[in-house]
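Every number here is computed from the coordinates shown, using simple stated rules; none is lab data. Quick caveat, the model's predicted, so the values are computed rather than measured. Cβ atoms are built from the backbone, for glycine too; each structure is taken alone.
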Structure P
Amino acid sequence: MDHIDAKILGCLTKDARMNASMISQKVNLSVSAVIERMKKMEASGLIRGYTARIDEKMAGFHVQAMISIRLEHPKYNAEFNRQMCSLRCVMECFYITGDFDYIARIGVSSTEELTKALNDIKQIPGVSLTRTYVVLDNIKESTSLIPRVL
């Protein structure tokens, strides 16, 4: 990856619908060269896909929360992972170090739905402790990190 690839990634993370012609103007490269570079980044797995970013509140998910989750034992990890992936309200879930094993970001329509989501998570085999933090405001949101290239 070089600085031109990083610029292309920057364009795509700002607007995944930006076409190769528009990108070529921004990075001072021919359209065919931009397309070739994008194909290489896709083939290597660096670009995993293109998606639309949705405003969660406008979509009806007025309550977001971060939930720290501790499991009794690592033997529960696989089943926990499977069940978390099946919960519609779970937007992201990370396996972490520290006092907890996982942290999940969830989106729900109401505090009643948050209660249900918490109960669903607490019923997963092996869950021994949860801590819930309701999100008041999103200070910074980014879809990807763009590598710095010297």
Structure Q
Amino acid sequence: MELNGEQLIAASIPDVWRGLNDIDVLAKSIPGCEEISRISPEEVHAKVMFKIGPVRARFSGKLLLSDIIPDHSCSMAFEGSGGAAGFAKGKSRVELKLAEGGTLVSYTTEASIGGKLGQIGGRLISASAKKIADDFFQKFAKELGGEATALDSDAGK
């Protein structure tokens, strides 16, 4: 599954970068987030409750950051397990650019999903992932005192 998109966040690049690296902001922004902790500057662990189609599960996972260019971009590798519901793992890249009205956040994500979740079907998974991403950016922008506008997304590949 691929998920790509752009969001315009009504905040400065340094504010968006700080928010993306602040676990308190992330805890309030990630839909279904129950727990999040920073293990090191490059590693974050989280527990998140997701409902995708008929499957509802608590996922425990970790996120490893790399290729970090402060106030500009980073890459992430992630993996999570939801027990009998399945697993997800993949990679993502996030880039920040100055734009009229704030910061343009571009992201590309490639993920593989298995278990019960993998049996649901690509369209439902992609639609659910896009909704989770959109919800995240709306909550994230609100935490930064602004709003987010989805400019372009491609959730169906």
Structure R
Amino acid sequence: MSEFQRMSDILSATGLYNAERNSLLFAELKAYAEGLDMVFDELEEMLRECFVETAESYGLTMRETWLKRYNPDRTLETRRNAIKSALSVSQSDYTYSGMRKICDSFNLHGDFNAYTSPMKVTFTCTDTLTNTQKTVLADQMKKFMPCWLEFEFICN
């Protein structure tokens, strides 16, 4: 039901107002309804963008910017999963499965070569990345790795 119809029904039910098609009340209600419909549409969009599960545009982009995980060419579901994965990373994620979760949060594909030498892990990325993306991703992934572990990011 539109705002106009809702307001018209409420006022007509009182018996005091008659919102006939060419009346001033009709025009006034139409003007109010246009403004209210616009505000309610924006509020509905804002509510949708507040949650990762329902966000479709700026809600995802803002989170990706905060988390430094921008993937505009990916599907909505892939972008949502990357954000949820990034938000689930904790201080205890320094195991192999934790490192895999970190890679998933960046939408990275590749293989770990665990402990090629004492206290070193190498991640070989199979995605095609620009030099800037390689630098940003390597720096971001290093932040999540334990400080005692040497981390090497290799991209073909």
A value of 15.2 was computed for mean count of other Cβ atoms within 10 Å over residues 47-54; which of P, Q, R is the source structure?
Q
Computing distance in nm of label points 7 Å out along Cα→Cβ at positions 31 and 63 for each of P, Q, R, the value 1.5 comes from structure Q
So if we calculate relative contact order in percent (Cα under 8 Å, 6 or more apart) for every structure here (P, Q, R), which label has the highest result?
Q
Comparing mean count of other Cβ atoms within 10 Å over residues 15-22 across structures P, Q, R, which is largest?
Q
Can you tell which of P, Q, R yields -11500 when helix-only ellipticity at 222 nm (-39500 (n - 2.57) for each DSSP H run of 4 or more, over all residues; to 500) is derived from it?
P
Kirkwood radius over Cα pairs in Å was computed and gave 15.8; which structure, P, Q, R, did it come from?
Q
